[in-house]
Each structure stands twice: as C-alpha cells, then as structure tokens.
1. Of the structures labelled I, II, which one yields 21.3, 69 when Rg and Dmax of the Cα atoms in Å is computed from its coordinates?
2. Identify the structure, out of I, II, from whose coordinates distance in nm of label points 7 Å out along Cα→Cβ at positions 67 and 163 was calculated to give 4.6.
3. For relative contact order in percent (Cα under 8 Å, 6 or more apart), which structure out of I, II has the highest calculated value?
4. From I, II, which structure was mean count of other Cβ atoms within 10 Å over residues 147-154 = 27.1 calculated on?
5. Quick check for you: by Kirkwood radius over Cα pairs in Å, for residues 43-290 alone, which of I, II is greatest?
6. Which of I, II yields 22.0 for mean count of other Cβ atoms within 10 Å over residues 123-130, as computed?
Structure I
Amino acid sequence: MHSSAIFRAAAPGRSLLLSLGLLAAGITSGAWAEDYPHAQEPIGTVEQIYDGAMLPDLAVSTYRNIDRLFPTHRIKAGDHRYALPKSDKQLPNVRFTVGDKKYDLYDFVALDSITAMLVLKDGKIVFETYQRGNTEKTRWMSMSIAKSITSTLAAAAIKDGLIKGLDAQVVDYVPELKGSAYEGVTVRNVLMMSSGVKWNETYTDPASDRRALLKAQISQKPRSAMALMASLPRAAEPGTVNTYSTGETQVLGEIVRGAVKMPLADYLSQKIWQPFGMESDARWWLDSPDGVEIGGSGISATLRDYGRFGLFFMNGGKINGTSILPEGWVKEATLPTTLKGGKSLDYGYMWWTAWTEPSVKDGAYAAVGIQGQNIYVNPANNVVIVTFGAQPKPVDKEPIDPMVFFDAVVAALK
C-alpha cells in the first residue's frame, strides 16, 4: 500500500543544487517519471521554506514539489471519484470592508499570494481558480493542515477500538516516551496541545524546538523525532496550559501508528482516501526512509481532494451513510475546548475554531497551515473553502485575514 520515496536531498541546503544537477544530467527519479506537470521544476530547500528565504517563483515551484524534499509514503486513491459538479450559480465578485479599507476577491488573491482556491456550496463548485502555473493535477503542501488530518485519523482509530479513548495514555502506544515528560499525558491532552511539555514553535528561529524537529527530520535517522520529544522537559501539569506544538502532532502520529500497526498513509487511504472517493494519490513526508509520517506537516494533495476532505468532515465523517468517527466527534473537535481549571481554549482537537463574529455564529472552523493553506468549513451554510498560498514567510502576516474573506464569500452565497 505504500511506496518509499522518490527524491530527497543528500544534505541540508543541497536540494536545489542536486535537483538542477539531475536535470542537467538528464536523470529522472521515480516521482519525475509520473505524469506530473511540475516534476522537473527547480526547487529550494526545506530550511528555506521555514526561513522564508525564497523568491516567489522558487517558492511556488517548491511548494508544489515538496515530495522531492523527503521520502514519502503514497496515499493511494481508489477507483471511484466523489463527484464535485459545477454549480449553476457561480460566486460573484466578493466585496468586503476591513476598517476603512475596501477589498474584493481579486485583492484577496493578489495580496495574500493565493495560488489556487476552491469554493464549494452544497457540495458543488461555485468558484475554482488556479494561478502561478498550478493545475487540477498540482499537489500542494499542506503544512499544518496535516495536523487536522492526523487528528481525524486518531478519531478513526478510537472508533475502530484501536485507541482506547481520549483518556488513553500516550506511553501505551509510544513506548519510547516512557519515563519522559509525556508520562501521565493522555491522548486528549495531546489533541488539545496541552501536554505541559515545554516547546517553542518559532519557525524562523534556528534555535527553536520546531527547528530542532526539522533538523531531526532532515537527518533522516530513524526514531530521531521521538528521541527529541523524549528529551523535552515538563513546563506545566498536563491539561493546564495550551502550547501550539508541531512536536505534539508528531507524538499523535506515533500514537496512531502504534495503535493501527500500519503507516498513517495506508490508514488514511483505507479509511478515507479510497472509500470517500478522492480523485488523486497524495504523498506524506517521512521521518526516515520507509519510516513514520510527519504528523504535523508534509501531506501534498490536490485542491479538489482537500475540498473533498472538508466535505467528508463537515458531513460527520460519513461514508456510504455511516460515520467512521466516534459519535459527536466533529462538533467536539471543532468547538472551543476547556483546560483543567475551567479556562476556555479557542482551539479544538487540532482544528482551529472560528475567530470572526460571523464564523463563530455559524460554528465554522478551519484547518490552517502557514504561508496561506486553509480548509475552511462553515456547516451552517454548507460551505467549504480551500486555499493554496505562497506567502513569503511563515510569520502569520497575511495582508487580509482569510477568515474575514471567507465570511464575505459565505455572505455572497446566501
């Protein structure tokens, strides 16, 4: 069910040079041999992504070729496709105001460096665009959208009885973490990113824990990511403090892997990708050759398949009329959660809760990745919006708040 990967740089900082060298020599890898429209484009390095140190054209070609940066497992699609028909009613130009400034759809696409966007209303396409050379075949990086997918796989494993509920202990599924700060931490704590384990997520800081996790991934040394997580100190009692942590999602991925006894890519393919009807194969980064998937990033998939995932989740995780998720999971995972002591947390189970008044009212939520990646779900109005972004730096500096734009899209469709 899984394939090892296709291309990876021999050392940090060398992926661009190696890519160009292979092209000059006329050598192709397994990925380049497939019918992929961007397969021979020059790419940057993963460190350049996190440093925000690429010019726009190189950033775009890199973001649609991330499966050349590390080994991957293939997330296989099936033989049938979930239909996404074009709606008779198309999205008009969306106009909205932020403060004293007026914007429209074209401003949002240009200012927020949007390279593709899909808007689904009642399961039908009301708007779809591809920019900067992207096409329907383009596989774009998920960044932290992968966190919401990993969370959903954990839910499926709970439903399957392979993870014994939200109060199950992390160390029961990841033995390497016994005796570490994850001793006594539950699956619920990890889903809420409230393990109490110390973490610094600053992408652009070479000394941060997030960059240490990236270095472990770059090393491609088996189990190096878990060795890092096991070395971290405890900063708070489990369940009392929320600290956004990609490392926490790596732990969640290891929990799922330990429970289901197969690669996450295979489990995703078997539970969702094939039975729901995704159109194309996707890819998922690994921590080492044929190793464990990177739980918090590294999925690359097509625009419409991300849209289908949004529809799958919005409709309660149902496939052929039966949900593969625990009863009530979607609502529980996408509403504000509560820390020990009663403090409300504007974060679900690795889904972002809404932060604008109209979206809060509609119970909307989103899977969000740095540099402009979004799957926005508005269940009250049956709307799913997906964006691919190529923003220059991973520092949350979008000129236009995407949820403000999404609110305007929902209003325009009413």
Structure II
Amino acid sequence: MATATASIASHGVQPDIAYAPNLETYQARTKRRLATESINKSLPAGFPAKLASDLVWEGQELKNSYPWVYELNQAQVQEIENALQHFKSLQKPLGYIAQTTFPLPTLHPTLRNLSKELHFGYGFFVLRGLPVDKFTREENIAIYAGVSSHIAPRRGRQDNSFDGNPADVVLAHIKDLSNTADKDKIGAPAYTTDKQVFHTDVGDVVSLFALDTAAQGGQSKLASSWRVYNELTATRPDLIRTLAEDWPFDEYLPRFDGHYTLRPLLFHQPPSANAPERTIIQYARRYFTGFHALPRSLDIPPITEAQAEALDAVHFLAERFAISLDFRKGDVQYINNLSIFHARDAFVDTPEQQRHLVRLWLRDPEFAWETPNQLQSRWNDLYDGVTAATEVFPLEPRIRSVSKGKKIEDKASSK
C-alpha cells in the first residue's frame, strides 16, 4: 500500500459525487463518458469473465433457496447461559473470553459449520434467539463475544485508545448520536439515522448484534459483490479495470497534511492448491466523498470521473441484487466481509425504542481467506498484538477516533 503527501496546487477537481448516491447524476455521467471517452473494454490481465460459486447470488432468488436464519433452541440458549455463568465465575475481564473460557460443548460443532458457511458457502447467516432483555449490557456483550469466539476466534482492533489511554478496543456501538453533545464530531454514518450505502468494513468477518431495533426503518441489507462483479464483466468490463487500479484513499489523519494511501478496491486471487479463484473488494464510499464532520480533504488527489462512475455502479447494482434481512432484537448477523456488501436504510428512533447494535470484526484462522498483499498492513493493524489483557469492550456508545471530526478541526485551527 502506497502513501503520499501532496500539494493542492498539483491536483484537479473532485467530480460531482456525494456520499448519498444520486441516480440521475450517475446515469448522466455514464452517458457522457460512453459518448465522449475512448473506453478500454478488456478486463485486467488474469481477471475472470465470470465467477461461479454459492457466493454469486441475488436476493430474490436466495429467499427461496437458502435458509440464512439459524434459530437457537431452548437447550442451546441454556448452554449459552451456562457458559456465561462459567465465565463470570472466573472473574476475568471480557478480553479473556475464548472457546475455553466460554465452553459450548454441544453448540460448538454447529457454530464451526456456520463458520464454514461464511467462508465457503453463501457468505452470511443470522443467529436468532438470544434473550437480550434477560441480561445486563455487560452480560449481553459477554454472550456475544463468547458465541462469536466459536465462529471466528480472533477479535480485531476497532480503535487504539479508550478514555485517553492506549487500548485495543474490540467492540464498537452502532447507534444514533446526532442528538448528543458529540453531534458536531460525527464523521461516519454509523452514528446517525441516515441511510448507510453499500460498503465493506475491514477484516475478514463483520458481525452485528442487535441490542434493540429502530421504531421505524433501519432495515439491514446485504449484496453479493461476486454477483456485482459478474454483472460488470458482462456489461462494463472497463469499470472492473477501474476498480482494480489504484485509488486515493483519504486517511483523514491529518487531512491538512495531504496524507492519503493508494490501493485498488478490487483484488483477484487465482486458484491454488488450497483455495478456489476469488475476487475481494474492500472499500467504503465515505473515504472518497467525505461525510459530515469529515469532508474529503482538499489537498489530496480527487477521484476520476471513471472512479466516480464505478462507485455509483457498484452501489446501484448492489441495491438491485440485495436481500433485506428481517433483523430482529437479539439477532446476531455474521457476514464474509471479503465478498459481501452491507448497507442499511434510514431509520427513526423514539425515546422508548432506539436502534442499538454492537459490532465485532473477526477472523477465523482455520478457514480465513488469503489476505491480498496491499491489504496486509491494514490487517496487521487490525489483528496483530491484540491480547486478552489489552482488549477493551466499551459498554456505552462512543464515536471511534477515526470517525471523529473534532480532532481534525482542533488541530487545523491551531495552525
């Protein structure tokens, strides 16, 4: 992964593109580019014309072919409660939750098979039946981490400080904070009621646990990036080439110094003795458009018109092929972050009912996909050096430092 520092004088103008995709703008850009540009319609060397796998799916078809909800029975819920009591008896911090300290002897084989589904099947599932209201916040988080340790045992670092001290923060809260004192610091849609467009997080497996749902809206949506890939190879192979070229990712730390990284959004892995052919896409739209308190930096290279079209193409195709999940209170969603896009609808909270999810970034060393070389340093930042003694699980919502705009405003104003 390349890094760069640049002067604003050497760069062009950012295309007309915002975090919220605009269909008319996208269609007009496509029409203009096809009419005025000489477009290379060949795929990048080695990239397949079509992917064939259970990971290639469309939402409407999948509803009738894949039962993605695994509902826990009463005996399994009791086994989870027993594991919770066992862990509590050890009197250890939450970072020590693991398969050995949160034992699930009967449920373990089932959870390992569900991990196989993530890595070699359709790429997602929902675990249903956890009685959230029966437990405290800390107990629910312990249950979430404990069950997850049997699916993907390595937890990733989502922030590196807590209350001003160095820490491996492995749990994030996804909740609207736009009515709190931090409302002017929000630089990511996770802390608003806004629609969240299709994207990936970082890491191998992304999991979300619903402590509560919105009073209205907030539907969770998933889409197969492999189905989007196949559509683009058939209709706009030039956009596959665009996705596989280097993009300027805004690092936001600090914006005013012009720091950005260069890497592709799309990676291809040829078949090997141990793995089938794969494509991997890793991106979030806000790194190219900005969001609220973190607008895109002015002193880094803008994205190109082709890249702007590719961002919109990926989003609107994902919407076309997506599946909407009936995500309920107590559900835990697990997705293969290397092959699945996720999004959510805008929502409305009330004082009595407020959408509140908690998130883990996970990895299963047994079934993990190979990490592309250009993502390896980011994966190292995510997983390396995280230990039981350093893990922190915040019990209350807070904005992650990388999604907070206030630091940048403060630092810029001091110049």
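1. Details: I: 20.2, 62; II: 21.3, 69.
Computed on structure II.
2. Numbers: I: 2.5; II: 4.6.
That value comes from structure II.
3. Numbers: I: 23; II: 32.
When relative contact order in percent (Cα under 8 Å, 6 or more apart) is calculated for I, II, structure II comes out on top.
4. On the way: I: 27.1; II: 22.4.
The read-out comes from structure I.
5. Details: I: 20.2; II: 21.0.
Largest value of Kirkwood radius over Cα pairs in Å, for residues 43-290 alone: II.
6. Working: I: 17.5; II: 22.0.
Answer by label: II.
Every number here is computed from the coordinates shown, using simple stated rules; none is lab data. Just so you know, these numbers come straight off a predicted model, no measurement behind them. Cβ atoms are built from the backbone, for glycine too; each structure is taken alone.
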